[in-house]
Structure 1
Amino acid sequence: MDMTKKIAIKIILKDKCMLMGTCLLVLFSLVVMIVPFMNLPSPSCSTKEVFLKPSLIHLLGTNDMGQDIFSRLLFGLRTSMFISLSVGVIATSISGFLGILSALTGGLLDRFILRICDIFLALPEFIICLLVASYIRPNLITLIVIISMLNWQGPLKVLRSQALICSKDLPVTTARTFGANNMYLLRKHIIPNISPLLLSIFIRNVRMAVFMEASFSYLGLVAPEVVSFGKIMSNAMSFTYLEVWKWWLLPVGITLSLFLLALSYMGYSVENRKSIDLEEDIS
């Protein structure tokens, strides 16, 4: 095990919030990975046995369509994790690439990128997403693209500012004096310095994607074949007057809350760690 991994493990074990968030995310990831190997009924398969109570055959009973709630819960978790992680990677990559490019090149390209960013920031992103989603009823891939395209603007400006600060540090100016090109500066100096910020932005984008995906699904703005937390909760809300809500609505709400809580814990820990490092640099 190299030194970087040892330091990362030490930080996780020392920080209670990071440890809690990491444990929850590892647990959810393991559950998602073993879903294909579990003998679960199809989440869309309907039977005539509606509103069954939890049993060994149906661990969380069945809904109004006779669908297995436990199966839909696990497939909903998989959908949420797939969408949120994909959005996190895409939106963070766009923010990082354009922000660093803007900082290193400057001039006309810098101003052009900033003006495009300002245009997107002026748009009410959630309302735009709602309008687009209601018009095309997106599937998984389309939903990922929609959410990603409206979550890169703010982080871009933050990353650009940090990249500008890094580009004026003494090691960078010295390397540039000796003929280092932008690719070398990017690989050796800028990316290592902004990597904690990139991680923080990635977690923020993942958390935002979970919320937006659940919201769109709850409002019925995704394709019918997509199984997600929001759709399960929306269906369950029509039957809160029955006892079935205890094993239909409650487990989904708890799972979604724990998922968001894990991401919040990790985001808080990364931000806190970043603040401590900044104070150490200043002192």
Structure 2
Amino acid sequence: MKSCPGAESKDAGKADACKGCPNANICANTKPDSDIPFLKNKYNGFKHKISVMCGKGGVGKSFLSFVIAKFLSESSKVLLLDLDITGPTIPQLTNTQNRVIENVFEEFSPITQGSLGIVSSGYFWPLIEDNIEEVNKNAILKAVLKNCRTEEYDILVVDTPPNITDEHLAIFSYMEQVQSILITTPQTLSFIDFTRQMSFCKKAKIQILGVVENMKGIKCNKCNFVNSLSKSKNIQTFCIENKLCFLGSLDLLRKELPQIDKGTFVFAEELVDLKKKIFIRLKKDPNV
């Protein structure tokens, strides 16, 4: 599989690897960006840059991003970056929806919860929504990345939107050595978009740390039997066949949903198992 040449390349949008990419035309018609070297150098200061991805919406990317960031913040300073510009949910999940970042076009500090820093368009959306047609999304992304104070943080966790968007191109173009954790449900529609996201990661040379299967089943409150919600795809078998690390399956957290909706962090048993596997994967890297 040929690799993406990168947005800063003279072959951006024109190389053979760009065929079929929905953003090929954007890359082909974009002038070289003088901010790219600055941003790459800035974000090289993180020990790890982990992006949570899946092409399908509603599979649990934001929830998983928050869980990973929360667990990692137990032993490190973590910055959780909500890059879903038009559909931010991290403020609700972290119970910080009433916090405000006044201006991302000047230097600003993340919203903090202990050793966890949080940045989301939900904090500054009210300031731009009246002029959203006049605001270039890539300009907002770049402003956030340039002006956010990051020096005190060790690990970056990025929540991404569905599909392959400007936000994904920003991750690839403005950062180096990005790793990803992919999440999907077993339904065919989700699986198709998941495999497309996997292909993007391989082309963009984004290392896939592992795959999480979400909402696999629902547990009976009386007998604890788990009923499968879908038998369309066997995600674990797919991972074995494609030499991907399967991090585990999560059932629908029915009892915990009210807490999650209120922005309360939950300690479900399945999440503790997932935490252990992610920590094992990260500890294989000498930077951790």
Structure 3
Amino acid sequence: MYVQEYIRRILNIAANTDGRFFLIVEATNNKTYQVKFNVSNQKSNINEFITSYIGKLINAPVLNGAFLTFTNKQITNIHKKINLNYPQIELDMSDIKNNQFFGIEWQDSLITLETNSELEIMLTKINNKKEFYSLYPYDQYLKNYDRHIGNHLILKDGKNLPSQYCLIDGDRIFGSLYWNKIEELTDNFSCLEIGVDWHKYLYGLVTENEYIFVLEYSLLIDEIKESDIETLVSIILSIYNVDKKECAIIKDYLEKRSKDFYAVCLNNSTCFPQIIQRRLG
């Protein structure tokens, strides 16, 4: 599912407003990737891999990814450049093994969204609108509170027209909590409106006719096998320098939340204001 490549060169280093970083790099396969590089907590990079893996399992529209190996010199140069603007930040590589990071294929031909109304317009023009509805169970399962307008990607086709919707940016899943705190979310299936209003707006987009697509993707999460989660954990342990006890927390969270997930989403129909409840009874 995922290839391993080496980094040829660093193209750009950018910072989010909260001090998290991401890199744009060129790999030896001539493809460009975005790499989440949170110097103080590299588990954000692992989270990005987890969201990609789960997305692939349920046929959500996630971009292809790869495990990318940096040289020691490249890592040193990245840290030096970051320190020019953020001299107080120390590099923590304790979770990283062999300088390997997960990266998502970077897309140049895309439409940048700035408002909710722009998203609604684009959803009428893309050719994979059904896949858009995977967003709701996908974000609920992983407790992703970071689905703001910049985390919807619209790709353009060869004629420069809107073509594909893609889910991006999964470094802040698990409610943005540290791994040792996520057990408190295992049984939390409340509507995703805690602290933000992005999902509240998104819930309002789903009509009764479209809600069936939300349920179809919910069923795919319900059907995730324990062997799928075990494979995910084994990849994390082989690529990253992560304690087995920490991975056990992730495994327990994902296995428990997937069970009866379809029924959970039926109960969560009240999150969607356009759904008439009496028809679901």
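A value of -9500 for helix-only ellipticity at 222 nm (-39500 (n - 2.57) for each DSSP H run of 4 or more, over all residues; to 500), calculated from one of 1, 2, 3, originates in structure 2. Looking across 1, 2, 3, the calculation of relative contact order in percent (Cα under 8 Å, 6 or more apart) that yields 26 traces back to 1. Looking at structures 1, 2, 3, which one was Cα extents along the principal axes in Å calculated from, given that it came out as 62, 48, 34? Going through each structure in turn, the value belongs to 3.
Read-outs throughout are calculated quantities, based only on the coordinates presented, and are distinct from any laboratory measurement. Being a predicted model, the structure only gives us computed values, none of them experimental.
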